[in-house]
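Pasting the structures in now, so scroll down.
Derivation of every value follows stated rules applied to the coordinates shown; laboratory data play no part. Treat the numbers as computed from the prediction; the structure is a model and nothing was measured. Cβ atoms are built from the backbone, for glycine too; each structure is taken alone.
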Structure I
Amino acid sequence: MNPAISIIANPAAGRGAIRARMHDLLQLFRARGIDRLYETKASGQEESLALKAIREGATTIVSVGGDGTCARIADAILRSGSACRLAVVPAGTGNDFAKTLGVDKYEPAQAADLVVHGKETRIDVGHADGHYFLNSCGFGFDASVLEASNQVRFLKGDAVYMYSALRQLFGYRGVEVSVSGVKGIQRGSMLMVTVSNGRWLGGAFKIAPHATVLDGKLDVCFFSDSNVVQRLKLFIGAMRGTHIRMPSVTSATVSQLTLGFNSNPFMEMDGELRLARSKNVELRCVPRALSVIAAPGAL
């Protein structure tokens, strides 16, 4: 047995789709000497389970879940100061971070082999409002879409965010944002602001097409508020990663920035909706802070 590798599984991930596959998945890991499993019973329990696993000697934690599960485990690892590695078996709705690691299409057996034999790489993480994030932090339209997607029960996977985004596209009102730390951007009405460590958002949108988790920077996109026709063009462009060439979009690469709002904003952070603690939100990159196991050639 290998007590240094622990699994934290969220059976509710992907709207519960992982439940039926959990037994077979665990058998694959047990066949490779990995049988220490922690299973979440309530939302947000990943942090306490990760800390427990680290106290019990884990040097690698395997996240079985979506982006939220990965982010909460990573947050616990980073807060603890541990050198524990993070590996991912994708089981969520968008699986954006799994795309970054190149494991989003991995079969369970492939993922289990990678955990045992894969090499570690240290990657950048983002930090905002007291939390670490792996993939993205979004304000305005992005947060509104996430809130709406939580009410969609008849779709799964990438279709959930795409459907919700289309619904919000026609009625969402822009948000007033002031910006500090980005040259040429100060204050204005915006449709959305995304601050990305990875490239993907909502599974289907290549929101930061040039982002890398190895450059010590965050990729920021400012989307000026616009009419419905322009919003639809942005929607299509974001799926292709061509939106950054549109006149209504300004992009930048920064180590840190501060966004100001008229009231405490809601923000999307790695697929989770959070209410910021202040009207001003400081975001920064923490270079090479987390050890991960990625697919060969993915990073």
Structure II
Amino acid sequence: MTTFSGKVAAVTGAGSGIGQALAVGLAQRGARLALSDVDERGLDQTAGLVKAAGAEAHATPVDVSNQLEVSDWASAVAEHYGTVHQLYNNAGIGSSILPIDKTDYATFHRVLDVNLWGVIHGTKSFLPHVIASGDGHITNISSLNGFMAQAGLGPYCASKFAVRGFTEALRSEMLLAGHRVGVSVVHPGGVKTSIAANAYAQPGADDETRREQERRAGVYREKLFTTSAEDAAAKILKGVAAGKGRILIGQATGVDRLVRLFPAAYPRILVHWERRTFGTPAPDNPR
């Protein structure tokens, strides 16, 4: 409990899903919360849950893709509480299921702006405060798609692989400098959130593409999302308390083993799984 009790913790994407569960979990462990999200309604709901748990909540609407908004938020949090001990870069979006050659540049920019640049903006804005606290921790949420790439998820995989690399570089730097700042990268898999249903839709997508997106979101929701956001948050906080540099959630544990055992062959294994799970037809001329 001393990892969290009395500590100031900032959480992005706190309006729903894992972010909301993290905020409530931190509140229950005695932390003081700074919350942000672009969804003001969800943000207000989370602030209410945090206050109901007996904790203070400083809530601010923030678009993590906007560096100035994140920087201003970090300064406001530090001024309000006098310090910041922990940061949870959780905000993220999914992307439409499209092959790379049919994905426009705007989609790549939007997904990378939120998923990668949001983490960079948060880290760089809060890091001086976290270091100055003398007892800090930064936790960045990647994905099982941060070490396993899937067809149709080019922008999302690119962003989550990058979050993993960025976070591991940060951890090395904190160790090298001797700062009292722990750093964790989290790889969730199969968590019950709205990320698939609310995935960023490429502008101008045709009806067939939208229907396929909805169908796949339904499969994820009904068959693949098996871990609750609350269970995911509890495991994340347990990992932070233990000082773990890498935290695997839900299906990410098994997928991690697959990728480690078959680093070159796993894409072919995934293709077979894809066809079986989503009914994706095989090509006429398979390689």
field: Test item: mean count of other Cβ atoms within 10 Å over residues 25-32 calculated as 21.9, pick one of I, II
entry: II
- prompt: Just checking, which of I, II has the largest value of relative contact order in percent (Cα under 8 Å, 6 or more apart)?
  reply: I
message: Suppose distance in nm of label points 7 Å out along Cα→Cβ at positions 9 and 185 works out to 2.2; of I, II, which structure was it derived from?
response: II
- prompt: Which of the displayed structures (I, II) returns the greatest value of volume of the Cα convex hull per residue in Å³ on calculation?
  reply: II
query: Thinking of I, II, which structure, once helix-only ellipticity at 222 nm (-39500 (n - 2.57) for each DSSP H run of 4 or more, over all residues; to 500) is computed, gives back -8000?
result: I
